[in-house]
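What follows is a set of structures for review.
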Structure P
Amino acid sequence: MTERLCLVHYHEIGLKGKNRSTFENQLVTNLHRALRGMGVASISRISGHIAVETEDRRATEELAAAIRRVPGVARVSLAYKCGLDEAEYCAAAVRALGEAGEFETFKAHARRSSTTYERHSLEMNQIVGSALCEAFPQKKVDVHYPDVTVVVHVVQGSTFVYAASAPGVGGLPVGTAGKVVTLLSSGFDSPVATWMVGRRGAICVPVHFSGRPMTADTSEWLCQDVVEALAPSGIVGRLYVVPFGERQREISLAVPQGLRIIMYRRVMLQVSERIAQLEGAKALVTGESLGQVASQTLENIAAVNEAVEMPVLRPLIGSDKQEIIARAHEIGTYDISCQTAPDCCTLFMPRRPETHARMCEVLEAWESFDHEAMVADLVESAEWRDFSQCPSYHAPKGRLREHHAELSAWMGGER
């Protein structure tokens, strides 16, 4: 009996050599998490692919779309699984081509990973090609640049037949590249930066600096919405919120106006570095793009970087705003980021921020207030909410785990 399943293709994982199975197993784990509640019966590795089979043996485009959003997935094909009978897999090939939409040219592409099957790939091409020509006499065969390619793949005693195939997000499975802490706002840039690092296999732990108590908490809820929008990719394990408004006021009174933003960012990076150390993360991530705003010149970036020892990753550094917005559309955060919300970025902003800060002046301003006590206090005041979408995330042990334990319920709307 012919069944329909989703055949998952990957690219980079296939180049990993001896540790390839580690990446494949992590992708299988992540797919189990992403497809909960969708009637999946089994997810198994088969000869360079992953097969996702449903309980009713009728995989749908909805299931394929959910799979395509999981990092590590290069492409997803809705395939028919048949036996080794020629009539059966030829009939499946005719069905697959008939479901491929509008086309004028096609070709059959047969391959076998099972050497126990007596037919060679060239023979299979002739057999399947003849069946397709008979079923679609008005269409032409083009072996070089066809509109549709019907793939017939013999592997492990079964034949997988497909023509419908669509690209996934690519990258590497989440959980294969360690953990990072990302500075997250509800704007366009930082959600995209978070997604891009997560797509490379990193577990992301966002930290949002709220303007509370000087502003409303709207931005905090929008950041939760951002995390929920990123949920299909399974990249976020926990969201931290740090009330920063009162500390910004203290900084604004202590340092020259033009250096306020640099001081804010230095404090934010140091707080994030402390949280990263507690989380066991190896790097910080920001959504900065070179020259996009006053604080993102090379001099200012260097002045901010000097405050921390941990590597700071900036995946958007060479992107322009239109590219970032296009990516926000793709990952589902655009509509959320369009909503305006007062947060720490809107507080106590200078009229003329310094664009080319001198390190000597930055260090002098840095010593004009008790930044060490401020950072320690901000870390202690951090609130958080855990998310179950990331199977590789493990919460830190120790005092931070117990501190503000009730905040998970508070962030969930029970305040």
Structure Q
Amino acid sequence: MAFDSININFHKLVNYMIVAYAFVLPLSRAGVVLISVLLIVLWLLEGHFRRKYFLLSKSKIIMAIALFILYNVISFFWSDNLNNAFEYVKKYWYFFPMLVIFTSIKKEYIPKTISAFILGMFVSEIIAYGVFFELWHYRKATPQNPTPFMHHIEYSIFLAFTSLVLLGRIFREEAIRYKIFYSIFFITITGNLFLTAGRTGQLAFILGLFVLAMVSFKNKIKALFIFAVLSVSLLGLAFTWSNTFHDRIITAKRSLVNVAEQGNYCTSWGSRIGAWKVSRDIIEGYPIIGIGIDDNMQAFYRLIGSKYPEMICGGNTLVHMHNQYLQILTQTGLVGLFLFLAIFFYIAKLEIRNKEYKQMKAIYLSVTLFAFVSEVLLHRQFGMALFALIVGILLAQHRVENEA
């Protein structure tokens, strides 16, 4: 009896800690690490390993992730920089909370976990607005780029995802008071999105808005109308009222023109375009299994020095390809990219009946898959933690629906 009681207590502690993990996720790197470790310890103490193994082994998503990580480990055999390769792959431990959430979260804690994440984003938003209006200073955040806890690209993805989740609730909610509440929060967090320098999240938001409209309304003409009105209105307001958004759009246009007309790669966008060009040489040389983890960047620098000197000013500042697809393709080839894309294929195929989580799946996939074009999102701590949280929640919701 005492043993059962201990198990129940550990089960409750795991669920409490999952909620804490969701709240802390947008706010603290150290908090993410600490709570991730606590989750692992409590999950092991919780027991029920046979049930957990059964759930994990039956999940195609988990198997795809495991195969992708395993293949990364196998690639050590043709990687020259083993220490750097090991350090790179080691970061995948940030995915572990996903296993905990999938196997251990109780049905009633799933919405609480999402609410905790949104509350964490609300706290982050308050701090960001305080910095923007110069009410206080916080770390490296500035009024021109109010991103208090993470890099502006990651923060823009978090804001885009949260904003669209709130918009989905506005679409679904019937009670006027809740529609008003969610609308106010949607406006403020979307405003925050367009005050940051994160163009990736801003563009991902527009794509996610289209996808959300398509999955939310059976009448596709109505969906297109809502998408057109919201996207044009929000972009127009942002371009008019947000100096940061306005300046970043103008800068992006100028950078692209300079690349096309003058071959100038010495800008943020120019270096990204240069990465595409240089990566082509690496891919052509090692198309199937890639050149190796970390070896891809060493080859990248060598090619810039020997073949693309015009890119030295921008390319030598890159620590990765600024593109998730190119990063994996150059590291582990077509095999690695296939295994990576299989993860998202199985997430897309995951059957979820609940409309809120079905919308959330569509939002996350559209925002993330687009963000991969300009950022190695799944090798940044916050991006990996968000993946663990959202995919864990989707797997748990699928589990709950099939247990009922």
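Quick rundown of the values:
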{"item": "Which entry (P, Q) yields the derived value -25500 for helix-only ellipticity at 222 nm (-39500 (n - 2.57) for each DSSP H run of 4 or more, over all residues; to 500)", "result": "Q"}
{"item": "Comparison of P, Q - label where mean count of other Cβ atoms within 10 Å over residues 188-195 is highest", "result": "P"}
{"item": "Structures P, Q, by relative contact order in percent (Cα under 8 Å, 6 or more apart): label with the highest value", "result": "Q"}
{"item": "Ranking P, Q by mean count of other Cβ atoms within 10 Å over residues 36-43, the structure that comes out highest", "result": "Q"}
{"item": "Label whose coordinates, when semi-axes √(5λ) of the Cα gyration tensor in Å is calculated, return 51, 21, 18 (choices P, Q)", "result": "P"}
{"item": "Origin of the value 0.05, where FRET efficiency 1/(1 + (r/R0)^6) of positions 140 and 300 (r between Cβ atoms, R0 = 35 Å, to 0.05) was derived from one of P, Q", "result": "P"}
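Any read-out appearing in this document is the output of simple, stated calculations on the displayed coordinates, not a laboratory observation. These numbers come from a predicted model, not from an experiment. Cβ atoms are built from the backbone, for glycine too; each structure is taken alone.
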